[in-house]
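The following blocks contain the structures, represented as structure tokens.
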Structure 1
Amino acid sequence: MFSLDANVLVYAFDATAGHRHARTLEILAASRMVDCHLTIQAVGEFFVASRRIDPQATETLAVHATNLLEMFPAVMPSAQAASWALSQAAAGRLQYWDALLLATLREAGCTVLLSEDMQHGADYDGVRVLNPFQGEMLAPEIQTLLITD
């Protein structure tokens, strides 16, 4: 099971993002057929970040966010995830919102997060971060996630 970070979701609806836009559309199309879950947090962050890019598109972006929640199973943070995130942020290991995202995914059983905001290849207590925009093509380990049986 894997997930997509808000920064990846933003590129899906930003046609000016060039190869990131095209690659994200490819990932989203394939993700609908495999075990991809989204966090409520990532969908919310997508909405907020996208509004900064295009403040006039608020209603359209709300529809896109709602569609994402209908297309993918959604996971919510628990009190335990928030507690872990607070401890990580207080220790200076991670930013709070990144830690909450990772803890939520770990609790849901996700083992991979596609994101460009954290270190590619880093493992955070069982959730590995992979940057889908690194290189000319999708990395083989990301391609493997998108293969249906």
Structure 2
Amino acid sequence: MPFIGVITNQKNEHYVKENLKGIFKDDNIIFISEKNILNIKNIVFETILVDRQIKNDVQLNKIIVKSKYLILNNDLQFSNKENAITYGFNNKSTFTVSSIDEKNIIICLQTCILNIDNEEIEPQEFKMNNDENVDKYAIIGTEIVKVLYDINRHKNNKN
């Protein structure tokens, strides 16, 4: 079973873990922080979700290089965006925010990407529930992980 590394605020961890339960075992979701980044340097992550800034860029880049997918909040200052699936309010992101209100967030995939099974996901919109207790970036990043790993989701997405 693959490992996913998640860099997010502590208040978002429960949300991310609950929403990725059907894809990853709890033990395979590893939250990366300034405090533990040196202790996880030998773990090979299939996917890394970067939702917030981390100061130790050197160590983080060593971990990222070994991963298959990097899902990156494009509104962060980050040195290595090569081959990343980016998201945010920035219109140059792979996934951009189309609409946001109290109940829903709609994101738009701007270009074709390959999912975990190397199937092409074509440009389209994805609708998710908004949660006022969770950062919007964490909600969006988690949704993108679900899109990449759930092969039927992009085929049957209902807006």
Structure 3
Amino acid sequence: MRMSKKSDYALRALISLARWSKMRPVPIRALAQLNDVPQGFMQQIMLALKEQGWVRSVAGRDGGYQLAQSPEDLTMGQVVRHFDGVLAAIGCVSITNYEQCSQEPVCAFRRVLLDVRNHTAELLDRTTLAELASGCAPSTEKVLSNEFIGGAGI
């Protein structure tokens, strides 16, 4: 699975709102700058998030965006599926975009990719926006550490 820029940027914006919008609405310009996203692209993403009912806009000089629901009720899985659709690496293990393959009965790696899809979906579906907002990002050194090479994970 490779997450799109839209999912990436939407999650960045939602995490920022989970952290900051309790105090006051966050202006679109601040969201774009804080998350290193072009302002025009951020506007498109915020409109999509608003259509889903995940954020609301507040008009006026002190306006901006706020979460429209509790961060405990929104998961990474919901956001990624909204913007990217499928989580499966190949069509024959996808639930929503299943594509039949002539090699399904004998495929040596289909089981592994099915497990990857299932584990990915489970992890994304149980990770809430609240959890993301309260955590801190792993450093580049940690991500590239030899200790995690080979799939040990962070």
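A value of -16000 for helix-only ellipticity at 222 nm (-39500 (n - 2.57) for each DSSP H run of 4 or more, over all residues; to 500), calculated from one of 1, 2, 3, originates in structure 1.
Could you figure out which one of 1, 2, 3 the value 0.9 for distance in nm of label points 7 Å out along Cα→Cβ at positions 15 and 127 was computed from? Going label by label, the one that fits is 3.
Since every read-out is calculated from the coordinates, none of them should be taken as a lab result. Since we're looking at a predicted model, the values are computed, not measured. Cβ atoms are built from the backbone, for glycine too; each structure is taken alone.
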